[in-house]
Structure P
Amino acid sequence: MISERMVEAINKQINEELYSSYLYLSMAAYFEDLGLKGFANWMIVQSQEEKDHAMKFYYYLASQGAKIKLYEIKEPPSEFEGIKSVFKQVLKHEQHITKKINELVDIAEELKDRATFNFLQWYIDEQVGEEENAMEILNKLEFIGDNKNAIFMLDRELGQRQYIPLVQDKEG
């Protein structure tokens, strides 16, 4: 049986994941305004994935017979200082989410909650990829600088990203 402390922590993580989705959607809107449809597409896919991450937690709690509590989602920023600045924020945000996932793992270990500990391993692996993707794009942006042709090419590359939904059901 899942403890109330773990349930509360996961409910808070659902909010973190939904905020992530909202943040990336705001970043997508910023790129739309700049006419960078590929960058916008990358962010929209990222937003959809974050919503999936929230739902994976949601279904896990439901499978445990736990009370799901949804908290207010804070408003994300809507103004940004350039492409590179956005991806610096993406990396910083993903590092924040990694820290939050690690805190959940710490709680599961402390409570000897093996089921939740096992469930959280997927998120640990996922966060490694999230940070790697953000760093890769940031490194490309550092390399190309203000070269508009290279930014255009990167925009086309990022426009190729496709959303692949997680398989989700009541079993998570």
Structure Q
Amino acid sequence: MKILALSGSARRNSTNTALLRAVGRAAPEGMDIRIYENIGRLPVYSPDIEAEPLPDAVRDYIDRVARSDGVIVSSPEYVRSLPGGLKNAIDWLVSRDTLVGKPIALMHASHRGDDMLDALRMVLATVSDRFAPDIFLRFSLMKMTPEEIARLIARSENAEQVNAFLRAFAAFCRS
């Protein structure tokens, strides 16, 4: 099973990206989690540049989403809402059927950000009929380094949560 992990942050040492990496390392056999880290390279969406040929960064992104069996999104909150880069990435998929039937689940790396999560849930439920709002994983990781996050996620009690999340998402993808 191929899962695309989409970080809503373009920051190199993003907490959400570090969470996705740690979860990816904990993936069970048969589940391949690949992180899409080029959200900041996507041009601003415009119908004027949506015609073929698409910009290379956009074509690569759309192909990765299309080839995945499911998408996991983990995003920070910016000013109580979605980061512009994540919204832009979603906008590039709206006029296609790439995301419509794609299973999607959320993770979050903070104890706060509920306004952003509510907005993201609304957007994802609008663009995909396979968004799973109840399959959700959350850890409070703010101000932690990627190494600290990896160690925290590897602890047995946290690894159990990650495993349960991934099993539930895999079952949803297969259903």
Structure R
Amino acid sequence: MKVDEIKLLYAYNDWCDARILAACAGVRPEQYAAPNSYGCGGLRATMVHILDNIWQQRITLQGYYKEPLANEAAYDATELHEDAFPTFAALRDRWLTEQREMWAYIEILTEETLNGMIRYVIPGALRERVVWHILLDVTYHAMQHRSEAAMLLTSYGQSPGDFDFIMFLTERAS
């Protein structure tokens, strides 16, 4: 994988995020917060789940989990929860912060780092992955759950529209 390819993928991911966030901005607060059996338990729950994954993977890539933790309960402090985002504005602000933080990480990547291995600890396991595999998974994971959020948003009359990569490239070129 090449750094320019990851940058293109993350530019596309951000374009998709912008579409879903714009649609979320159009729903009523009670729709945003309503529990639901679809997705991860509603619109807010699904969006927080996406954000949590982005954050978790970024801090993993930055070495937060390099050393085993003596107390695995400390991992509870590194999970985002719905109650931290009572309003869509709170979620959007954190989302934009995470985008900036991820780009700060991506901007310093070298081909060697991107294609290298990272070792990290999760509760009960030591993992080893290629860096770009983690970065790719972040975008695929987000796309899955953005699709679930899009279904909910469409049912609320706020469709985010299409997420076609070709549409992104066309808009980017113009």
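All of the numbers you see were taken from the coordinates with simple rules; none came from a lab. Because the structure is predicted, anything quoted here is derived from the model rather than measured. Cβ atoms are built from the backbone, for glycine too; each structure is taken alone.
Side notes on the structure shown:
- Read-out helix-only ellipticity at 222 nm (-39500 (n - 2.57) for each DSSP H run of 4 or more, over all residues; to 500), computed value -26500, structure in P, Q, R: P
- Looking at distance in nm of label points 7 Å out along Cα→Cβ at positions 84 and 116 for structures P, Q, R, the greatest value goes to P.
- Value 28, 22, 12, calculated as semi-axes √(5λ) of the Cα gyration tensor in Å, assigned to which of P, Q, R: R
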